[in-house]
Structure 1
Amino acid sequence: MNHNLPIYWRAGSWLLALLLFSPVIALIVEALAPAGELFDHLWNTVLTTYIANSVLLILGVGGLGAILAIPAAWVMANTRIPGRDQLQWLLVLPLAMPSYVIAYIYTDLLEFAGPVQRFTGWESAADYSFPEIRSLGGAIIVLALVLYPYLYLLARTAFLEQSKSQTLASRLLGCSPLQSFFRVTLPMARPAIITGLALMGMEALGDFATVSYFSVPTLTTAVYDTWLGYGSLNAAAKISAMMLLVVMLLISTEKYSRRKQQLYQKNTGQEQRELVELSGWSKWLAIGWCWMLVILGFLLPSLVLVEYMIAYFDDSWSSELFEYGLNSLMVSGSAAAAACFIALFLGVYQRLKSTSFSRIPARLASTGYALPGNVLAIGVLIPLTLSDHLINELLIHWNQSTVGLIFSGSIITLVFAYVVRFSAVAVGSVESSLGRVSPSLDMASRTLGCNPQEMVKRVHLPLIRKGMLAGLLLVFIESMKELPATLLLRPFNFETLATWVFQYVSDEQLEYAAPAALVLVLVGLIPLIMLNRSLERQEQK
C-alpha cells in the first residue's frame with residue numbers, strides 16, 4: 001500500500017543510504033586513481049605472494065572446513081547418537097571464539113616448549129618433529145576450526161529439508177548408503193554448501209589477526225602494512241579493491257549456485273523423518289568426530305582461558321579491563337543505536353512507499369556487510385578525511401580557528417565504520433519484523449486518521465520492538481568483536497577489548513588479558529544461543 005510519506009522521510013532515507021554507501025564509492029574512486037611508485041614496487045616484488053597466499057588460504061579453509069562440517073551436519077540431521085540434542089548446538093560454539101585467541105593457545109600448546117612436546121619426552125630442538133604451526137597451514141587449520149559452523153549450519157538445514165523419498169528411491173535402485181549420499185544427498189545440498197563455503201572464504205580473506213600472528217603475508221596484512229607502515233592511502237585502496245573483487249567473486253559464486261535451487265525437491269513436512277540408529281564402529285566414529293570439533297574448536301580453548309585467568313588473576317584483573325570494556329560499550333552501543341534507527345527509517349520507507357524504487361536505499365545501506373574490516377576502514381577513512389579538510393578550509397576562509405580532525409581523528413570514525421559494516425544486520429531484522437505486520441493494520445490506522453508518523457509510533461514500533469531489540473543486540477555484539485577496522489581507525493591511546501586482547505596476543509602474553517578474552521567469548525555466545533533457539537523452533541514445526 002502506497003502512503004504519502006513526508007518529503008523529509010523520503011529524502012532522509014536516500015541520504016542515509018548514500019552516506020552508508022559512500023565508503024564503497026570512495027574506495028573505488030581512490031583505487032582508480034593513477035598508481036604511485038609504492039604500488040608499482042609492491043606489484044613488482046611481493047604482491048604476487050600476497051595474492052597467492054590469500055587464494056591458498058581461502059581454498060584451504062574451505063576445503064578443510066568442508067571435511068570438518070559436512071559429516072557432522074549429516075550426522076546431526078539424519079542419525080540418532082548419544083548426546084545428539086546437546087551436540088546440535090555445541091557444534092556452533094566455535095563461532096564465538098576469536099580466531100587469534102585459538103591461534104595463540106594452540107601455538108602455546110604445540111610449540112617445542114609447550115606441554116604436548118614435553119609430554120613426548122623430546123629433549124632438544126633437534127628431536128622436534130611436529131609441523132610448524134606458525135605457517136599458512138597452521139592459519140588454515142585455526143580458521144577452519146573457527147569458521148566451519150557457517151557451513152555446518154547451512155548443510156544441516158539443507159539435509160533436514162531434503163525429501164526422504166529420493167534417498168529411499170536411490171536405495172531401491174541398488175545404491176549403497178555411501179553411493180546414495182554422494183549421488184543424491186550431497187548434490188541436492190550443493191547450493192547450501194557453496195553458500196557456506198563462500199561465507200567461510202569471505203571471513204578467511206578478511207581475517208587479519210590470525211595471519212598476522214602467524215606471520216603469513218596476505219592481502220589483508222598488505223592493506224594494514226601499506227597504510228600504517230608506508231602511509232600510502234592510494235596503494236592501500238588499490239589492494240583493498242583487489243580484496244573487494246575477490247569478495248564479489250565469492251558472492252557471485254554463491255548466487256550462481258542458487259540459480260536453480262527451486263528445482264530441488266524439499267521436504268514438504270508431511271513425511272515423518274526417521275533418524276538412522278547408528279551402531280558399532282560407525283556410532284563411535286560419529287560421536288568422536290562431532291565431539292572432536294567441539295573440543296578442539298571451543299572447549300579446550302575455553303578451559304585454557306579459564307586456567308589463564310585463575311593463574312594470573314592478580315595481574316589480569318586491572319583498571320584497564322574496565323576502562324577498555326567501557327570504551328567497547330560506548331562505541332558498540334552508539335553504533336547499535338544508530339544502526340537500528342537507520343534500519344527503522346529505511347524499513348518504514350520501504351514498507352509505506354512499497355515500490356521497487358523504495359527498496360534501493362535498504363540494499364545500498366546493507367552493502368558494507370560484504371566488505372572485510374580493513375577494506376571498510378580504508379573506504380571509511382577517505383570520505384571522513386575529505387570532510388575534515390573541507391571543514392577546516394571553510395573555517396580558514398571565514399577567518400575562524402580550525403577544529404582539527406573532528407571526524408577521522410575521533411571515535412566518530414569507529415562508530416561510523418561499525419554502522420556501515422553491520423547495518424545490514426539491523427536492516428534485515430527490522431525488515432523481517434515489519435514483514436510480519438499485517439497490511440490491514442496500516443489501512444485501519446489510516447482510516448482512524450493516523451498520519452505515517454503516528455502509524456509508525458502507535459502501530460509499527462510496538463509490534464516490531466522484539467525484532468529491533470534483536471537487531472540492536474546483534475549489531476552491538478558484532479561491533480564488540482570487530483578487530484581489523486578498529487585497529488586501523490581507532491584514535492591514539494584508545495583501546496577496545498578486542499584490540500587489547502590482540503595486543504597481548506601479539507606480545508605473547510595472552511595470559512594477562514584472559515578475562516577480556518573470556519568476555520569476548522561470552523558476548524559471542526549470545527547470538528549463537530538465539531540462533532539455536534530459532535533453529536529448534538523451526539525443526540519442531
Structure 2
Amino acid sequence: MIKRLYSAAVEGIKGYEVQVEVDARPVEDTGRISIVGLPDAAVRESVERVTSALSNSSFFRPGNVVVTVNLAPADVRKQGPGFDLPIALALEMAIQENYRDVPEAYVRRVPAGLDDWCIVGELALDGVVRGVRGVLPLAVAARDAGRRMMMVAPENAAEAAVVDGMAVYTVENLREAWDVLVNPARFTPYVLPGSAAPLPSEIDFDEVKGQPYARRAMEIAAAGGHNLLMCGSPGSGKSMLASRLVTILPPLSQEEALEASTIHSVCGQLPRTGGLLRQRPFRSPHHTISDVGLMGGGSNITPGEISLAHHGVLFLDELPEFARRTLETLRQPLESGHVTISRASGSMDFPCQFMFIAAMNPCPCGYLGDPTHRCRCSPGDVARYRKKISGPLLDRFDLILEVPPVDPASLLSRPDGESSAAIRARVVAARSRQMQRYPQSGAVCNARLSSKKLRELCPLTSSQQQLLLDAVAQLGLSARAFDRILRVARTIADLAGCETPTDAHLFEAIQFRQFECQLRG
C-alpha cells in the first residue's frame with residue numbers, strides 16, 4: 001500500500017504543497033531507494049540521511065525492500081532538505097504495513113488521519129530534526145491547501161505559528177515525530193508569546209550633533225517614504241544619520257511585517273527569537289556586491305538585497321564605489337516597487353518597495369570644499385568620480401543635499417537635537433494623513449503616488465505652478481524631478497498639518513534639489 005504525507009516547498013518567495021508518496025515492496029535480492037519528482041541534489045541526498053536516521057532511531061529498516069519516493073507535482077523542481085522528515089515517516093509506515101517479517105520488537109502502531117498534517121524538517125543522521133528555511137511561506141501554503149496541523153523543528157515553531165488557523169507541533173527527533181502522529185492529543189501545540197512591541201533601539205537621533213539641515217531632510221524622507229542622497233566629507237555624519245533613519249519610521253503594519261518576514265524566511269535571515277519581523281529592515285551591502293546579490297537571482301532564484309529591504313531601507317554608502325552597471329539595475333525597481341528575475345530555469349517576481357538612501361564624498365579624496373582639509377583632486381578627477389552616478393539614477397532621488405563638516409567644537413558639547421521618539425511622532429502623524437488621503441489610490445505614502453494622482457490630489461495655484469516651472473528650468477531638472485519636488489512639498493505640508501502645499505513648502509522642496517546641479521557638473 002502506498003503511504004502519502006503532505007509537505008511543502010518554496011518557489012521564489014511563495015510556498016506550494018507537495019505530496020510525499022512512498023511505495024515500499026519486499027524483493028528477493030538487495031533493495032534500493034529512488035526519489036522521483038524533479039529532486040535537486042539536497043533532496044536526492046536525503047536517501048542517506050533518512051536511512052541512517054531510521055536505523056539510529058530504533059526503527060525497522062530491512063535491506064531487501066525496493067522503495068520509490070514520489071514528490072508531486074512532478075513537474076516542479078524540489079529543493080532543500082525539508083522533505084527528510086516526511087519521507088522517513090512515510091517510509092516507516094509503508095514498511096510496517098507491507099513487510100510481513102517485521103520483528104516484534106520493531107512493530108509500531110501506524111498513524112491514521114494524516115490528511116490534516118503538513119510535515120517539514122531536515123534529519124540528522126541520529127534522527128534529530130533540524131530547522132529549514134522558508135517555513136513561513138510553507139505554513140501559508142499548507143493552510144491554503146486545507147491542512148490544520150504542521151510539524152516542524154523547534155527553531156521553526158515561532159515562524160510557523162504566526163499563520164492563523166495552523167496548529168504547530170514541534171518535534172526534537174524522529175521518534176517524537178512518530179509519537180505525535182500516532183496520538184497528537186498527548187502533545188500541546190506551540191503558542192506564540194503575546195504580541196511583542198518593537199525592540200528598543202540602541203541608537204537614537206539625539207546622539208547626532210549639529211547637522212540640522214540633514215536631520216530635517218531625514219524627517220521629510222521618513223514622513224513621505226522618499227529616496228535621499230547625501231554628499232559630504234568623511235566624518236560629516238552621513239552613515240550615522242542613515243543608520244538612525246529606521247528609528248523614526250512608522251512601525252510595520254501586520255501586512256507589511258508578513259510580507260517582509262516571508263522574504264527573510266526564504267533567505268534564512270528571519271530572527272529565530274520569534275514570529276514576524278518587529279522592526280523595518282535596514283540593509284547596507286558593501287560596494288563590492290554583484291548584480292545578483294543586489295537584485296536577486298542565482299541558479300536557484302532567490303531574492304537579493306533590494307527585496308530584503310522591502311518595507312524598509314536600502315543604504316548604499318560610498319555610492320560611486322559601486323559598479324555602475326550594478327547601480328543602473330536599480331532604476332526600474334525604484335519606479336515599480338518590484339523586480340522580475342528571468343533565467344533559463346524560469347522567471348520570478350519579487351517585491352522591493354524600499355527607501356533608497358545613499359551617501360557619497362564630493363570627490364575621490366573626500367575633501368572638496370572642506371574648510372579644514374586640502375583637496376588634492378584635479379577637476380578631471382572630480383568629474384570622472386561624479387560621472388559614475390548617472391543622470392537617470394540621480395533623478396530617482398527626491399532629496400539631494402550637501403552634508404557640511406561637523407564643527408570640532410560641537411564634538412565636546414552635549415547633543416542638542418530631538419530624540420527619535422519625538423521625530424517619529426510627527427512622521428507617524430504625517431503618514432496617517434497620507435493614508436486617509438489616498439485610500440483608493442494604491443499608495444501608502446507620497447513617494448508612491450502616481451503622477452496622475454499627484455496632480456489630481458495635490459492641486460497647485462497658477463503662481464505655484466510657475467514657481468515650479470521656473471525652478472526646473474533654472475536648475476536644469478527633468479520632468480521626473482518636477483514630480484519629485486511636488487511630492488516632497490506635499491510631505492512637508494503633511495508634517496506641518498496643512499491641507500495643501502504653500503509657497504514656503506515648495507521653496508523648501510526646491511532647496512533639496514539645488515545641490516543636484518553641482519553633482520551633474
Given structures 1, 2, which gives the highest value for volume of the Cα convex hull per residue in Å³?
-> 1
The highest value of FRET efficiency 1/(1 + (r/R0)^6) of positions 92 and 308 (r between Cβ atoms, R0 = 30 Å, to 0.05) among the shown structures 1, 2 is in 1
Work out which structure the value 13 belongs to, where relative contact order in percent (Cα under 8 Å, 6 or more apart) was derived from one of 1, 2.
-> 2
Of structures 1, 2, which gives 6, 25, 34, 25, 9, 1 when P(r) over Cα pairs in 10 Å bins from 0, in percent, for residues 220-491 alone is computed from the coordinates?
-> 2
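Comparing distance in nm of label points 7 Å out along Cα→Cβ at positions 292 and 372 across 1, 2, which is largest?
Working: 1: 3.0; 2: 4.5.
When distance in nm of label points 7 Å out along Cα→Cβ at positions 292 and 372 is calculated for 1, 2, structure 2 comes out on top.
If Rg and Dmax of the Cα atoms in Å, for residues 52-339 alone computes to 22.2, 69, which of 1, 2 did it come from? Could you put the intermediate results ahead of the total?
Working: 1: 22.2, 69; 2: 24.1, 82.
Label of the source structure: 1.
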Test item: helix-only ellipticity at 222 nm (-39500 (n - 2.57) for each DSSP H run of 4 or more, over all residues; to 500) calculated as -23000, pick one of 1, 2 = 1
Taking 19.2 as the value of mean count of other Cβ atoms within 10 Å over residues 348-355 derived from one of the structures shown (1, 2), identify that structure.
-> 1
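No lab work stands behind these numbers, since they all come straight from the coordinates. Bear in mind that the values here come from a model prediction, so they are computed numbers and not experimental data. Cβ atoms are built from the backbone, for glycine too; each structure is taken alone.
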